[in-house]
1. Relative contact order in percent (Cα under 8 Å, 6 or more apart) computed as 28: which structure among I, II, III?
2. Quick check: 15.1 is what I get for Kirkwood radius over Cα pairs in Å, calculated from one of I, II, III. Which structure matches?
3. Computing distance in nm of label points 7 Å out along Cα→Cβ at positions 3 and 19 for each of I, II, III, which one ends up highest?
4. Out of I, II, III, which one gives 2.9 for distance in nm of label points 7 Å out along Cα→Cβ at positions 59 and 115 as computed from the coordinates?
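Values in this text are rule-based calculations from the coordinates and carry no lab data. Everything quoted here is computed from the prediction, not taken from an experiment. Cβ atoms are built from the backbone, for glycine too; each structure is taken alone.
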Structure I
Amino acid sequence: MLTSKDKAIQATRHFLSLIENQYHASVKLWMTDAEEEYKSMAFDQILKDKGIHILQSAPYTLQQNGHVECLMHILLDKAECMCFGACLSESWWNFTFDYACYIYNRISQVWLNWCTPYELLKGTAPWVDYLYVLGCGAYIYVPPNI
């Protein structure tokens, strides 16, 4: 999670490196919504140095980026429900948002012909037997002092 908008440049560098090193792929297009964190010369230079074509929607037109906006609402709703169901305060929303993303990437999607995003990326079906309900009771082993 970005704690402030000025960290978008560094996060983008890390993301591009991750894609190149872990998946041996390259980003070809970058779609932004004309927000201030994506309108700096430094940000544009990072993308241009990598040969990435920059696409930009018109400001304040969420409809031009509908799929991403819909996905964000789905993930935020899931995160909020998990916070509520586990009786957590809203200060935990970033952890529940990460968990919602994790679960979403391991659920089959109709628009992916009932494959999971994880399966398309990794080539194997995800193993989800270790997942539990957020906020369920757990035991912690605390070893005795030696």
Structure II
Amino acid sequence: MRAIVDTGPLVAVFNRAERHHHWASDRIEELEPPLLVCEPVLVETAFLLAPYPGTKDALFELLHTGALMIAFRIEEHVGALRRMLAKYSDRPMSVADACLVRMAEIYEGHPVLTLDADFSIYRKHGRVPLTLIHPGWAS
């Protein structure tokens, strides 16, 4: 199975001290490449990995080898993203979160691999729960 990947699991894979390191590493190993990401997730991940030498290069190596694939162009979905950010304005929905929800709408059948419990609140097409791979519950 292929999946859409959020920032948290990517950071956890590279940061052995992260409490979900083993869980995230195991889940990523189980999934079929390429794992789908958007550029905002890459930006967040690179920012959070800044204190750890070599991790940003390793992240980009995953793109280079095809283990990760940028599968979303923000400019093609501006209207949908704006509506989603307005709908969830009472939650801490980031642009990356909105892009991942939109990706879940586009890539039907692809679960979202995340550590963020807010994804249990977000809905595809305004009403359909996302299929999640999350350490707190079964997908």
Structure III
Amino acid sequence: MGRIVSSRSLTTTELFRLAHPILLCVDKPNFEKAAIENGYRQIRLNLMLAWLLAGLELNEIRTEIAEKIRNVLPQRDSVFLTDYEMLFDPRYELDVLRLFVDISRHNKLIVKWYGNVEKEALTYAEQGFADYKRYLINDYNIVVVN
């Protein structure tokens, strides 16, 4: 289902024609600038999410986090998602890529990926750390721009 697209030959026009969600795994400021110029709202999720989860018990967070995130995002709008690292907190037991796919059902979504691409997988953090995650790209309906 998922696929990898090389950023070397990809123009900004072609970028916006790709299926969503798009995970930008390269540092291409022109792609990020183009997203903003093309109406994508940059959402820095960490601070908003911290406020939404404040005072909740862990079991409440686990059951409500995905819904709270969907509710804080502008509906039917294009979103450029950055600063979302707290989603990887292992206590939340959240499949972050599945969340991105769910969000993309209602929003055009570009995500600045803070991890790495390893052949057919995306990783977040380093092995041995509690927040380490490894996702097989083919398990998700995503486009990885590398």
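1. Only structure II yields this read-out.
2. Going label by label, the one that fits is II.
3. On the way: I: 2.7; II: 1.9; III: 0.8.
Comparing I, II, III by distance in nm of label points 7 Å out along Cα→Cβ at positions 3 and 19, the maximum is at I.
4. So the calculation was done on III.
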